[in-house]
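Following are the structures in question.
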Structure P
Amino acid sequence: MTLRCELNINGKTRRVLIMAGEEETLEHVALRLTAAILFFDGEPVEPGPSDPALADIGFVPDLMVPDGIGGVGVWVECGNVAMNKLTKVNRRVKGRLVVLKEDEPSGQRLREVVKAELNKSEKIEILAWPRKDFAAWKAALKESNYVYGEAEGHQLNLVLNDAAFSVQLSAC
C-alpha cells in the first residue's frame, strides 16, 4: 500500500509519499502518517540505511527529524519494535526517542517492558492513540489523502479526507 498525502498542517503545506514495505500492515502505515503529522514542523524524513546521520547507529527509524547539524533530533518508531533495537538506539541517539502505538493498552505494555529492561527508560516517549479514534483514522485512509489542521505536542486537530479528528495521544 502506498499513501499519497497532501498535508496542510499548522499553516504549512507539504506532499508526503508513504510507501509500505512488503510486510507492513495498514496500522503501521497509519502510524507513520501520524508521525509525519506530529513532527511536521521539524521537517521529518524517512531515512535510508545510507543516511549519514545513521552511520554509527546500525538501525533505521520509521521516521527521523534531523537535528540540523548532521545528527538525529527525533527518532520515531511506529507499532511493534524489538527491545534489542530500542536498547541500542537508546544508547546511541542523543535526540528524542518516540514510539507510536495504535492503542493505550499496547502502549502501557511497552512502557512496562521498557521500564524493566532499559537503563534511562524515561528517555523513551511512548505515545498511544485512543483505540476507537485509531480505528476511525485507519478507516478514513485512502490511496490519495488530504489532511489539514493543527498538530501541537500530543494533540491532533485534523481533517483526514472527510473525517474530523480531535485527538489527544496518551503518554504511556
Structure Q
Amino acid sequence: MHERNRYRVTGSIFLIALAVIFLPMLFDGAGVPIREAPAMPQAPAVSAQVPRFDDVVPASDVVERVSTLREEVSDEGFVSADGTRVGEPKLFPADRDTAVWAVQAASFAQQKNARSFRERLRAAGYEAFISTVKQDNNSILHRVAVGPLLDRADADNMRQVIMEQFSVQPAVVEMEP
C-alpha cells in the first residue's frame, strides 16, 4: 500500500511541475499575434429629406383590380362564372379547339377521399392533381385528374391505362391551368 501512495505522490508532483512550466507559456499572450482590423469606411451622409410617397410608389390600378376580383369570386373562393376554385387548374369538357388535355380519373364529394385517390395515382407515377368545383346546387365536387397532356392520343392512352389499373371510368377533358 505504501508503494502505491508513493507512485501517486510522485505522479502528482510531476503533473504540477508540468503545469507550472507550461501554463504560463500558453496564457501570456505572446504566442498569438494581435492583428488590427482595417478601419470601416464611413457611410455617406444621409439626406434628411424623406422621399414623397408618390415618388417611390408608381401609380397602380391594384385597388380597382381587387374590387373587380371580389365581385367575381365568392367568399368561399370559387369563381362565380364557372364555379372553379381560384388557383386550381380548371377542367372543362373537351372540344375541337382543346390544346391542353387532362384525364379526369374520378370525382369525390369528400375531400379526404379525393386526396387519398390522388396519392394512389402519384404513387403509381402519375402527375395527379385535384380541381375543386362548386356545382349549381351548391354542392362541392373534388375532381382528381392527371395532366397536363399536349396530345389527344396520349390522353386517350392514359385514360385506358388508368381505367384498367384503378378500375375507374376516367374521361378526357380540357385543362386550363
Structure R
Amino acid sequence: MQIRRVVTGTSPDGKAFVASDDLVDPITVQLVPGGAFHRLWSSDDAATLPASSAQSHAPAYFPPPGGVRFTITTIAPMDEPFPPGIDIVTALEELEQKLPGMLAVADTSEPGMHTTDTIDFNFVASGEIWLELDGGAEVFLRTGDCVVMNGTRHAWRNKSEDPCVVVGTLLGARRRP
C-alpha cells in the first residue's frame, strides 16, 4: 500500500506552500514476511525553521543524535510464513540494503528484540500488538494506544490474526554511559 505524503514549505517571501504531494512505496524484505516499512521523512540534522521542504538523504534506518525519522510500519501476525526456499544470506543482505542499520540493533540471542539509541513516539493506528520488554514483561496495545520508548530493549509481537499498523517518530539520542 502506498502512503500519501504532503510536505509544506516556506517561500522566500514567508508564505506557506505545498512543496510536494507524492506517494511513498513500502519497503518489504524477505525476513519480515507480511511486514512493510514506510520511511516518510528523514533528517540526520537537528531541525531548524524555516525547514527545507526537500527530503534529505538519510540512509540509515535509525537517526543519529539530533536526527529524526517519521515512519509507518505494518507488523504482520507472528505466524506469517517465510517464503519457501528462502536463502538466509541473501535475505540478510537484502535487509541491510533496504533498511540499513536494522541488523546492527538486533539482539541475536532473542529474535525480534532490539535496542536503539532513539526516543520513539509510537501510535497504534490499527490492529493490536504486544510490546515485549526485558524479562518477558509485556504490554498489550490496541488501536488508539501510544507508547513512548526511551531507548529500551524491546520487541513487537503481533499475536493476532491481522496486521498491526504503527505510526512512529524516532528521535536520535545520545546514550549516557
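Using the calculated result -12500 for helix-only ellipticity at 222 nm (-39500 (n - 2.57) for each DSSP H run of 4 or more, over all residues; to 500), pick out the matching structure from P, Q, R. Structure Q accounts for this read-out.
Hey, distance in nm of label points 7 Å out along Cα→Cβ at positions 6 and 110 derived from one of P, Q, R reads 4.2; which structure? For distance in nm of label points 7 Å out along Cα→Cβ at positions 6 and 110, the value 4.2 is produced by structure R. A value of 3.9 for distance in nm of label points 7 Å out along Cα→Cβ at positions 22 and 38, calculated from one of P, Q, R, originates in structure Q. With distance in nm of label points 7 Å out along Cα→Cβ at positions 70 and 102 computed over the structures P, Q, R, the top value is the one for P, the highest of the group.
If Rg and Dmax of the Cα atoms in Å is calculated from each of P, Q, R, which structure is the one that comes out at 15.3, 43? That value comes from structure P.
Structures P, Q, R were shown, and distance in nm of label points 7 Å out along Cα→Cβ at positions 14 and 158 at 7.9 was computed from Q.
We did not get these values from a lab; they are worked out from the coordinates using the rules stated. What you see is a predicted model, and the numbers here were worked out from it, not measured in a lab. Cβ atoms are built from the backbone, for glycine too; each structure is taken alone.
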